[in-house]
Structure I
Amino acid sequence: MARLSQTRLTRYRELADKGLWDINDKDFRSFYTRAAAEGAELVSNNFSAAGMFRAPHRKTLEGVDIALVGIPLDLGVPNPRPGTRLGPKELRYWSLDRNLVHYKTKVCPFDICNIIDWGDVEFTDDAYNLAACLEQIHADYESFADRDIATLTIGGEHTCTYSVLRALSREGEEPLAVIHLDAHGDTSTNFGGTRISDATLFQVATCEGYIDPEKTIQIGLRGRGVPRCDFSRDSGMRIVYVDELQESGVAAIIEEIYRTIGSGRCYLSIDTDVLDCAVMPGTTLPEPFGLSGVEVRDIIRGAADLDVVGADLMELSPPWDPTGMSSCLASGLAFELLCLLAEAKLRRNGTPKLTHWSGDSS
């Protein structure tokens, strides 16, 4: 091959003579230029400088639309695979490598909602008492519900979702519809002598009136937990075994989601074990023959027209995947959830609001 001509090399060098954020695509350029000017840390992976998805670290809730929250808890996992308490920290790390403008839809959650990384729920009193920890989660999420703040939660064991549903449903005054992606139904009864656990949380949330089982769809069920799903079936939940999704396709299941959920307020909960153990070894209860990352991503995207008021991604357990790829995948799915929440919150607000890293945050 002949040497490249000087004319071509000159042209390429002219193309490269630009700043890091001088990006051709205006949908990317406008946001990154604004965020950099406000002092957002857009390059390093320094936790002290950048929150989850580089959102500003804040505890003040005035004017906030979406709070990113970690729940570092694994007291109630039903087998000897602890580690989910490290999930929020690890997802924050991997979140710093995600685009802040959705590469496909060009949605920038930070240009339509005021988003903060609120930090982690702090368990100070009775830190090894699961019931006390669940009360602390409820108290913190009541403060979000009182201000109509949507929450994206990273866990932490799935038990935590019970307290989130309790708060966001306003103690059952406004029961939520639920989209639940999981290998297991989590509707067991009398599991191990503990009323509220990873294995029972959606059963207890139903019995307390926090969720409407007839507006709940459980997707991806398979394996060891299937025999204990009587409550799901008997209470009217729509069960989609993994085989049905894999045979019918994601589009058909999205239709089922809309048919089941309707138009009311809904919550989307993802247990990482809904994913096949080959792509998600970093989870508490890995199951073979599960969903792919693309299938879970497409379900999230398919829920774009629903009134989603909160979402979570639970049971990420980094110690069980030293490669970090489970956390990398989880961070990608969490960003899809953030975009979903932001668009739903924008519809409720009626007008966009900006996230600010400095100055006026209203």
Structure II
Amino acid sequence: MPLSEFDRRPLWAGGPRISALGFGCYRIDDRVPRHHDALDYALRSGVTLIDTSTNYGDGHSETLVGTVLDGLFEKGPLQRDGVTVVTKAGYVQGSNQEEAIRRMGEGQPWPEMTEYSPECWHCISPEFLADQLSYSLERLRLPAVDVLLLHNPEYFLQDAEHRGVPKDEARQEFYRRIERALSHLEGEVDAGRIRAYGISSNTFVVPHEQYDAVSLVRVLELSGRGFKVIQLPLNPIETGATQGIHTPGGKSVLGVAAEAGIGVLVNRPFNAFGAQGLVRFAPVDWRAPRNWRMFGGESSQAEASERARVAEMENYLSMRYGDLGSGTVSQKTLRFLLRQEGVTAVLVGMRETSYVDDCLGALG
């Protein structure tokens, strides 16, 4: 079901109009044909927002986006101004980490590296961001991206807390690094390599007193005119973004963003972490044979258990949030999220064409 123009909304005040649902590219890989088919199908069906990152699939996610877009641009059903591409930078993993180690060995390290864990480093220094954007543009086959987000910069704070650095001292250094990074990205806007920038952070949504909380108010004080978008987690269980816990005055991060005309992209809409662990607000696609194998066969006891789980999630949504219309549990979840004041678009990992149809059905 193609999306209509009525399903469009400005990404930021005066910004490009985007689809309310975005194609999230976490776990998307150019070496998987069905991922190619799913993205192609989503774009042909009216999805106009793509969200990826340098570390997704160790670059293979961006490569897939570039391949699909190139094909659609060449064949004519899609123009460049008909799609909004968001990517992110900050993680130093896989081949990125190998490059970081090589540079260290040559005496030319990327500055201000946070070695958070053996497998996961993090960096937002201007030198690193400049290189990452160049790599991204090459993989995406684009001269510019619409939005570049700093990807979970709170890793610096989490590492500092683990090392016992006093909170005020850590935050002072954190926002110094944020200011340098945002100043660099402002320059990338002027250079035409990005249209806008922002931050994707899991800790935009936690209480402002928490050690690793990222304050949107403070970030806005340090940013320039190109700061237009943030990304954060929100789902039926983890609703911190909607709560007045992000400023001493009792404002929510969604409220702060709305007042500033900042676009808000929601991630992890279906995967919620509660007291009992992971809760998923989406059904397994039983039409896919690999899912039958995963659960022991199409008519297995595991399938019955899965159906019971979905029914439990639907009951949770109904009891807590009222009437969300008919359809699948994922469709009801998306309607709930899109009704939240301040939410611009929801990013969904639509790795199958059937997932695309399911998600677009939420808007029907």
Structure III
Amino acid sequence: MNPSPTNLTPPTKQIPSALGYRMPAEWAAHEATWLSWPHNQETWPGKRLNEVCEIYFQMLEALLPHEKVHLLVCNERQRDEIEHKLQSRRIRAQNLIYHRSPTVDAWIRDYGPTFLILGKKEGGEEHDLSRKKKAWCKWIFNAWGGKYPSLMKDTEIFQDRSLIPYPCFDAGWVLEGGSIEVNGEGTCLTTEQCLLNPNRNPRLSRREIEQHLKNDLGVSHIVWLSEGIVGDDTDGHIDDIARFVNATTILAAYERDEADENYPILKKNWELLENARDPQGRKWDLIKFPLPGKVVDQGARLPASYANFYIADQAVLLPVYDHRNDRNAASILKELFPGRHIVPISCTALVYGLGAIHCVTQQEPA
């Protein structure tokens, strides 16, 4: 188990894209997946927390045979409990790396690192490969616009830059990993509802935010959608509504029931995608992706979406909700990712905390 180191590596103030770094697509080869073990009983009260832990064991079982998993745990006792249950389930854990790093909650996609790789200069010339080929961005996490003051402390988890032994770029502005989606070839998808929200970066204009995305992610082209699904407390994260599945194809959540409150939202986003173009002026290949109907708790609609899947090296982890569309969503992904095993995981308990599988994972490229 790796304790939180005490020797801090100061972040560089240079611009990642100027040095040739870029964020790769999620389907690119992985070195590892990063997770934070769930323990917050305010997020998942009572038996729900046990159900969420069961979801994590299913994720570990799918991931560990094929890639490393870096797992943040609060203490040795938590680590020992996880180890015991992995052994009892006969889940081989040679690829599991523990880090003692007390967290408030499990949403590592949003408060954790965004990994970058060293790309190539225009024309194919290699950059200076004496530099490390991998780096990461450290964003400011303000708990989705200050909604949850107790969770804002998680922005400190990766203040210790030596948790990750690669160059760190301190972005210096508020961003969550679930609010951005890249195809690895220059385009970033995001939403106006989130990135232009005054509860994130009120002093930055749209143009300035676009420039920050280009600087920090190594993209050259931004596609803006409007807003996210009902029940999403993140102000419209893109990973619930539209995902790249290859460099030219976007899978977009779509509600066919005109009486559903998500219908006009997703119809507008679909129309925006139909009118959008890639950097070369070409239309995107678009695929409609179903929703799992209304998932409700105590009268409140939860942000349940099949689009919150995670693309691992040999598998795609798909949140499902005991709905007739579960099988349809899995079938669509199977056709799009023929080399990966589609792993449906029941996520009704997880989405009670207002997020699902993509929200609690973060890919580290090879």
Upon calculation of helix-only ellipticity at 222 nm (-39500 (n - 2.57) for each DSSP H run of 4 or more, over all residues; to 500) from the atomic coordinates, which of the structures I, II, III produces -12500? II
Of the structures labelled I, II, III, one was used to calculate distance in nm of label points 7 Å out along Cα→Cβ at positions 99 and 171, giving 1.6. Name it. III
Distance in nm of label points 7 Å out along Cα→Cβ at positions 43 and 147: greatest across I, II, III for structure I
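Where a number appears in this text, it was derived from the coordinates with a stated rule and is not lab data. Keep in mind that what you see is a predicted model, and the values were worked out from it rather than measured. Cβ atoms are built from the backbone, for glycine too; each structure is taken alone.
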